[in-house]
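A short reminder: the numbers here are calculations on the coordinates, not readings from a lab. Here the structure is a predicted model, which means the values were calculated and not measured. Cβ atoms are built from the backbone, for glycine too; each structure is taken alone.
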Structure I
């Protein structure tokens with residue numbers, strides 16, 4: 001809930017400061033925030049990446065500094081506006097900067113402001129129109145309204161305009177009224193969407209039973225050949241336990257198989273036999289490769305096995321993790337080669353693969369088994385809303401997220417990660433199932449409600465049913481970040497209008 005007031009001190013502190021002072025204050029605020037949010041980078045790099053502590057700390061400082069630039073730009077640019085314009089611009093500018101952060105330098109939209117509300121279900125339903133950016137917008141607007149109210153009742157600062165304290169109070173009243181109307185509208189829409197989903201759930205016959213496997217394999221064991229059989233057997237045992245519930249689809253985490261499925265004859269035959277014995281489709285993460293120009297080009301891959309043991313499809317991860325799965329500018333950054341764990345630089349996939357599975361049971365007497373389409377997001381990919389929506393636009397009725405968050409230890413990274421996954425469910429109005437090596441695994445409804453979830457760092461499995469068969473595409477699925485780009489356009493328009501007014505009064 002602190003997100004609704006977190007920017008208030010920053011608004012007040014930078015109200016009458018110079019552009020340079022606003023830049024500094026914004027950077028300090030952003031740096032402190034991101035240091036506290038992504039501190040787990042040090043654990044990932046030091047404990048599991050084998051990097052010296054001082055190097056890992058330096059990377060954390062540099063990354064936090066980079067992210068803080070966006071907050072400093074926010075306060076810096078606002079400082080060029082005066083009076084009411086500053087508060088009108090604020091939510092548009094914030095969203096514009098979040099959009100840029102999501103795309104610039106491959107993008108890193110981690111911890112966007114809107115994600116803080118993943119448990120406030122009525123407020124986040126608007127994401128099926130605006131994406132997460134709409135929630136960020138209203139949070140900034142509420143913060144601005146509170147700051148404006150404080151300024152309107154305190155004599156600590158000069159009034160916002162020539163109308164004196166009466167003028168600022170009048171503007172504050174109007175701004176708070178507009179904010180309240182927008183927030184109430186978002187909430188009403190949210191309650192309506194939630195009630196609509198609950199009504200559809202009661203009449204929906206098309207359901208799919210899924211089981212999620214959480215092997216809880218330590219990072220230092222995963223790729224050690226001495227533990228290969230132990231790692232594989234752990235997943236097999238959990239799968240056999242989950243098979244007792246007769247799931248239609250069983251999901252293993254990212255890189256669950258410590259071998260090349262396509263090349264390892266021994267373990268490949270065991271995987272096929274497991275699918276045949278269990279009678280379920282099995283989706284699992286594994287390294288893969290293609291031979292290009294006589295060389296093996298590695299991919300971070302997911303395979304789907306049918307109950308007959310056939311390969312029903314494969315997907316190669318499209319959006320890779322910089323410095324985790326490949327090193328950008330390798331010739332220049334040769335000295336951090338050791339950060340790339342396992343088999344080296346992965347290649348990006350290009351196809352938004354849609355998998356097909358079937359209900360193992362007819363929906364009712366006389367009706368044949370129904371096919372269900374789904375897309376797979378591997379780890380980091382799920383934080384990119386525009387990438388995720390393309391799978392649903394291409395026909396996915398539900399989404400599967402396979403990941404390995406074991407890199408981050410017992411930190412806030414896993415809860416932060418699944419909070420972002422919840423928004424992908426809302427944006428596209430499809431259920432999402434998530435299998436994570438060390439957790440958090442879970443089943444997420446189209447409302448963003450996390451229906452089932454596991455504890456972190458436990459070896460377990462969970463099962464549940466998801467509603468499938470919906471063919472209705474949300475505005476966000478069809479058109480993407482229209483709202484965010486509209487915020488960019490409004491920001492630019494306000495800047496041009498402000499400059500025009502400045503020039504007009506300058507020459508009068």
Structure II
């Protein structure tokens with residue numbers, strides 16, 4: 001990959017190690033990271049990095065955190081296709097014995113030992129892999145007594161506990177960038193309820209996508225929450241101050257990450273632990289609007305499930321009052337398209353994976369037709385849930401990608417998206433649309449996607465199926481959505 005490295009120490013040796021696997025850009029001179037970030041030079045812009053790493057080590061060269069934030073924001077504005085990443089080198093140093101070597105500072109104005117350099121290279125490679133494939137962990141399940149507050153609320157009462165306010169603020173910051181918070185507590189629900197309205201509490205009940213308070217074992221509670229949120233248990237990290245609860249969770253659900261919690265260190269230990277968890281499982285890479293709204297969407301999904309009780313499928317879908325906005329992909333949406341391509345496995349006809357740069361290049365191709373679909377209903381905004389990519393050759397178009405997030409499945413939103421996409425293709429003079437489904441280990445829900453759209457099968461095998469459709473079609477697709485705005489009928493050429 002193409003990566004740029006800015007640092008408050010010299011990085012030539014590190015860059016040489018990284019160049020074994022990547023193209024690396026370094027700024028000229030020493031100590032010019034802030035100037036470079038605030039006014040990226042033409043050669044950096046032309047290099048067009050996929051990721052920019054800001055590496056700061058305070059042990060040998062102090063830096064200002066506010067300045068780093070300003071630099072990151074400036075780089076994101078100047079290089080919108082790049083992920084601007086600030087690895088937590090302090091935590092990496094704590095986890096790596098012999099991370100620094102004073103002799104290296106004297107010889108090369110660089111604090112890191114060869115062991116430290118290898119750790120940084122491994123960390124950069126790990127973060128790039130997460131950037132391409134998505135973070136394996138999405139949710140943080142937390143105990144309450146001894147974790148969100150000191151004391152035992154069932155014994156000490158709501159006035160006898162002390163909320164860990166700083167720890168809760170750090171948790172809220174994680175939630176604000178898309179980490180799903182879940183509470184698992186062995187307590188009487190009536191004892192816990194007053195805590196949510198305690199003014200000393202930073203986190204409120206609505207900050208948690210799910211809460212399980214009772215006397216069932218915590219692995220069962222986590223399995224229940226995972227099913228409710230449509231997440232695999234492997235997407236969870238579990239934090240509990242009780243060694244017995246941690247041991248039970250690790251034994252029952254080995255795919256759940258169960259970190260050790262230092263005994264007797266209170267909130268200070270929890271804060272150090274959270275820095276480690278953020279680095280290992282929830283790194284701040286390229287955060288989309290959909291990521292930021294993830295926790296809210298789980299609450300909205302719970303409201304939808306409650307609304308569905310007692311209704312037929314058609315009554316439920318009609319009552320949702322779904323609105324779909326299909327439009328040509330805009331530059332600010334390229335990261336989300338890439339994210340959908342990388343993370344959507346079920347309703348994904350071809351399962352091609354793209355980076356934001358790949359998406360930008362495809363959108364700029366005059367033969368491309370790239371549309372995205374946003375959806376909303378009476379309970380909330382689902383955000384960008386689907387994209388379709390076709391190659392247009394005169395009167396023929398061929399879908400080379402058609403993917404929709406699993407959170408929008410089973411509402412016939414895909415039929416609304418397809419109807420609008422076909423109208424947009426017809427406006428470009430397309431009269432024949434071709435498509436293909438290719439089998440992957442997890443995309444069975446997409447196997448009959450184009451059949452449901454009314455396409456005719458022209459070739460069928462165990463691992464793929466090819467289709468054709470003539471426009472205009474004779475019958476409209478049946479869906480329960482209305483379309484938003486006039487932009488839906490616009491051209492999808494050049495993004």
- Task: Can you spot which of I, II the value -11000 was calculated from, given it is helix-only ellipticity at 222 nm (-39500 (n - 2.57) for each DSSP H run of 4 or more, over all residues; to 500)?
- Result: II
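With percent of Cα pairs over 39 Å apart as the yardstick, tell me which of I, II scores highest.
II
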- 0.90 is what came out when FRET efficiency 1/(1 + (r/R0)^6) of positions 358 and 414 (r between Cβ atoms, R0 = 35 Å, to 0.05) was calculated for one structure; which of I, II is it? II
- Query: Can you say which of I, II returns 3.7 when distance in nm of label points 7 Å out along Cα→Cβ at positions 62 and 462 is computed?
  - Reply: I
- Message: Say we calculate relative contact order in percent (Cα under 8 Å, 6 or more apart) for every structure; which of I, II gives the highest result?
- Response: I
- Which of I, II yields 16.2 for mean count of other Cβ atoms within 10 Å over residues 126-133, as computed? II
